[in-house]
Structure 1
Amino acid sequence: MGDESFEPDLRALRAAADELPFDDVVRLLGDRHARPVLVYLHDHPAPTLEELADVVAAADASETGTIAAPSDRDRIRLRLYHSILPRLEDLGFITFDTAAKTVTDTDIPESVSAALGETDSEP
């Protein structure tokens, strides 16, 4: 899921771009913090902000071979709250309850999940 190794499924990316504005799809899949959120939401449709911050901090730490510090997690949580989750909500992928700091009503298009390599089909 790191920047160097991420290669989206191009057919699925084209399908996603047919369903959504192309710039939004590219910006979303190009965001190293949005990708692990989308992957996590595929299997966990109603997480808390704290849970998502943990997931993204762990993905960052794994990518860099480091241990996530509390300050890293705080920075990521702020970015999720102010940027990534509102963008996902604007696209209609989630409902984000800012007061409860929870995600609900997850509805990520299959084409976006497929572009990330996440599908519900058996191998």
Structure 2
Amino acid sequence: MNDLDKVYAESVAKDYMPKETNKVRQLKKLDERAKLPAFISAMTLGIIGTLIFGTGMCFGLGVFGTGAVFMIVGVLLGLAGAAICITNYTLYKKLLKKGKEKYAFEILELAKEITGEA
């Protein structure tokens, strides 16, 4: 058995060994857990608002049909989509603040342990 086989065997064995969770990894997971719900909701709402806005533009520019009715529907949909996109940022900030408040104590305690101030 040569050295490459030994290295390969060790790398395969590492995949099947139980993972150790160190404090830095725990800190990263807590930080992600605090920020992820706000990010997901902001992205989802932003995509929905943009799609509504784009649909309104299609109606307004006559892609889906022509006439005054389509123009009015397009303008209304465009305004609704723009309103959703505008309120999205404030919603994101509120959800992010809520997530940070929820995990602040755990994150700060773990950060103190890592830096040695505990």
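For which of 1, 2 does distance in nm of label points 7 Å out along Cα→Cβ at positions 12 and 60, calculated from the coordinates, equal 2.5? Going label by label, the one that fits is 1.
Structures 1, 2 were shown, and log10 I(q)/I(0) by the Debye sum over Cα atoms at q = 0.16, 0.22 Å⁻¹ at -0.84, -1.07 was computed from 2.
Could you tell me which structure in 1, 2 was used to calculate distance in nm of label points 7 Å out along Cα→Cβ at positions 36 and 92 as 1.9? Attributed to the structure labelled 2.
A value of 32 for relative contact order in percent (Cα under 8 Å, 6 or more apart), calculated from one of 1, 2, originates in structure 2.
Matching task: -15500 is the computed value of helix-only ellipticity at 222 nm (-39500 (n - 2.57) for each DSSP H run of 4 or more, over all residues; to 500). Pick the structure from 1, 2. The read-out comes from structure 1.
Just so you know, all these numbers are worked out from the coordinates, no wet-lab data involved. Remember, predicted model here, so these are calculated numbers, not experimental data. Cβ atoms are built from the backbone, for glycine too; each structure is taken alone.
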